[in-house]
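Given below, in the form of structure tokens, are the structures.
A short reminder: the numbers here are calculations on the coordinates, not readings from a lab. Please read all numbers here as calculations on a predicted model, not as lab measurements. Cβ atoms are built from the backbone, for glycine too; each structure is taken alone.
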Structure P
């Protein structure tokens with residue numbers, strides 16, 4: 001069954017309070033625009049938050065693995081690229097010192113972060129993650145006008 005996996009990008013609103021760009025796009029966009037005003041109109045470089053990944057209603061990536069989203073999503077793209085080329089890959093989360101590993105075994109993807117392990121359908125994982133990254137980078141381009149994110153968006157499309 002397809003679409004058992006879901007990924008969302010959450011922006012930190014206040015300490016321990018987050019907004020999903022998928023569920024509350026307008027509020028998240030308004031919050032970033034407000035932050036740009038306070039930074040003198042400069043492009044925002046630190047967009048703190050986390051990426052939530054759930055499969056069959058089990059959340060296995062949460063705010064425990066938070067960092068700048070404009071750092072996390074490019075690293076997930078690198079992870080996916082390495083996985084496609086080698087059948088396995090790992091990345092570290094800078095804030096939590098956690099290692100995220102994925103490995104192809106037959107048509108399944110073995111996903112591990114800390115002591116959490118889950119077996120996922122490879123194709124669904126890849127499509128879901130790439131779709132999530134596209135949504136995030138398009139959101140940044142639309143809200144901030146930061147065309148530097150277009151490179152990341154193009155990478156997610158390829």
Structure Q
């Protein structure tokens with residue numbers, strides 16, 4: 001338990017210290033490595049199914065999970081969250097996270113999104129998103145850019161109420 005907590009804290013520290021990638025960087029990483037993302041989805045879903053849990057976080061506790069996380073790091077992903085619901089496997093893989101002032105922001109690759117929130121280019125510039133959430137207009141904002149039939153790049157920001 002302590003080891004898992006330390007790993008998660010280390011990953012969060014690395015992601016929050018690294019510079020925010022541009023939307024274009026995240027999209028081109030996916031396009032350049034689509035086969036790797038397909039393999040990550042297959043292996044992560046299989047591992048979680050073997051564990052028999054509805055929600056599962058891939059960790060370095062087992063050798064095959066370490067290999068999977070090493071593969072994920074090759075495409076700038078530091079964590080893999082898996083959820084099984086109604087025989088479908090869903091993934092969320094954070095690429096970048098930060099908390100500044102009262103706004104927590106995250107960029108993530110997501111797999112099998114059932115109800116994506118459409119990306120609107122003029123509204124969803126990162127600075128516009130953060131500014132709206134800082135002013136609590138709205139408290140939370142999320143949108144999804146479709147990368148392939150099953151993969152999305154998701155940007156989310158939420159206000160940390162006091």
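Observations on the structure shown:
- Computed over structures P, Q, FRET efficiency 1/(1 + (r/R0)^6) of positions 67 and 123 (r between Cβ atoms, R0 = 25 Å, to 0.05) reaches its largest value in P.
- Per mean projected area of the Cα convex hull in nm², the highest-valued of structures P, Q: Q
- Identity of the structure behind 13.0 (criterion: mean count of other Cβ atoms within 10 Å over residues 59-66, calculated), options P, Q: Q
- Each of the structures P, Q was assessed by FRET efficiency 1/(1 + (r/R0)^6) of positions 35 and 107 (r between Cβ atoms, R0 = 30 Å, to 0.05); the largest value belongs to Q.
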